[in-house]
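Enquirer: The data blocks that follow each hold one structure.
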Structure I
Amino acid sequence: MRHHLIALAFALALPMSAIAADNDIDKVNGSVHVDAGQHAGNVSTVNGPVRVGDNAVVAKASTVNGSVELGDHAQASNVDTVNGGISLGQGSRVTGAVGTTNGGIRLAKGADVGGKAGTVSGSISLDAAHVGGGLSTTNGDILVGANSHVEGGILVDKPGGWFNWSSNDRLPHVVIGPHAVVQGTLEFRREVELRVSDTAQIGPVKGATPVKFSGDAPTQ
């Protein structure tokens, strides 16, 4: 009896990640959907989208050739895709990083990313959201919308490899909206258009000259 109690106590002490391993969802050539309020482990597919419903919790959500969407108040440890966009609903939370190669990242109001949010070719848009590990892109636009908060700065990297010939001549647009806060260095290793609200707070800027604007958005 004593051994059974010890085993039970050990099982209860296991981290959620260890328990969740038995509840993984892995597909090829198909979509994955986690219903609202449900819990799952690692959720992944190839050639299909991943949809995590409202208030659902997963360990990781990932795909190749597809989008990843977290519903309102959903939670994950990491979210990534190769060819596809990422959308985080209102009040959703990702404790780690959010990343995509060819696709955009959109954070709705109250969304919270503990790590970095990064793309190579794709825009990043925050709507009163928080990112704790900085923003990065090579060929995408960045919108740090009104009342958003970014820690870890912003990096727009110089294109390299095949991106040298795949990118067009349009400069990336970086906009820091009203009452937004960007802590850390804003570093630009290529030419960009940087517009900063006169009510925003930003860290030091390297490689670009901020142009101030007033109102809700810069005029074109």
Structure II
Amino acid sequence: MRKLATKLIVAAVVLSVTTIRGGQAEEALQKMRNAWKPVNQYTVRLVSYLEKDGKTSNSTIEFSYKRPGWVKIEVIEGDKKGSAAVYDPNKDRIQVRWAGIALPVHLSPDTKMAKSLRGEKIYSITFEKMLEHTGWYLANGSLSWVGEETVDGVACAVIEFKTSRPEKNLGIARERWWLDKSTGFIRKINGFDANGKKVQWSIFRDLKLNPDLPEDHFKL
């Protein structure tokens, strides 16, 4: 009886700790959801690395977003430096200007050449779409609390998503987010494949919420 009682106590403690940690993760995620609601537009500098099938991609991007889904990217360092693109949500098309080419071209966001190395669409890396994708993770995997760390000297809550269906998630089986404890927004993301290899990472810097943007900002 004593052994059984001890086992039950241990199980209760483990369950309690797991629940608390899960609660912390959900609280951190909910803080980002709440912080996102009043945002109409934002700009951020995105430093990213991608890897797939022996190929790699490195870039630094000036990224802009405006509701209901306008996106503008300008590559300032790395692969495709000097290129720029704008996504028009009303026409569901991308206007792209590659470095060294004067005239822009129009592409569907589903076109392979308009996607990232790992197949992400131009609007997939907006805070809006990333928050939407958390619903997929919760329906097809799990959310857990990792702890607290600093990124660029800023205190962050660290949470992690896992899924057993990486083939439905561009090959990503585990994704770790560093959320700024002050603003609630993402500071860093790491993505891992089914073998535990880190195949992508992104760092978000110089985030500006609801900045004044020129009327022609989302034009090339």
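Enquirer: When distance in nm of label points 7 Å out along Cα→Cβ at positions 97 and 137 is compared over structures I, II, which one is greatest?
Expert: II
Enquirer: Given -8000 as the derived value for helix-only ellipticity at 222 nm (-39500 (n - 2.57) for each DSSP H run of 4 or more, over all residues; to 500), which of the supplied structures I, II does it correspond to? It would help to have the intermediate numbers written out before the result.
Expert: Numbers: I: -2500; II: -8000.
Matching structure: II.
Enquirer: One of I, II was used to compute relative contact order in percent (Cα under 8 Å, 6 or more apart), and the answer was 9. Which one was it? If you can, show how the numbers build up before the last one.
Expert: Details: I: 9; II: 21.
Corresponding structure: I.
Enquirer: Thinking of I, II, which structure, once FRET efficiency 1/(1 + (r/R0)^6) of positions 169 and 209 (r between Cβ atoms, R0 = 30 Å, to 0.05) is computed, gives back 0.60?
Expert: Working: I: 0.95; II: 0.60.
Here the read-out was taken from II.
Just so you know, all these numbers are worked out from the coordinates, no wet-lab data involved. All figures in this text were calculated on a predicted structure; none of them were measured in a lab. Cβ atoms are built from the backbone, for glycine too; each structure is taken alone.
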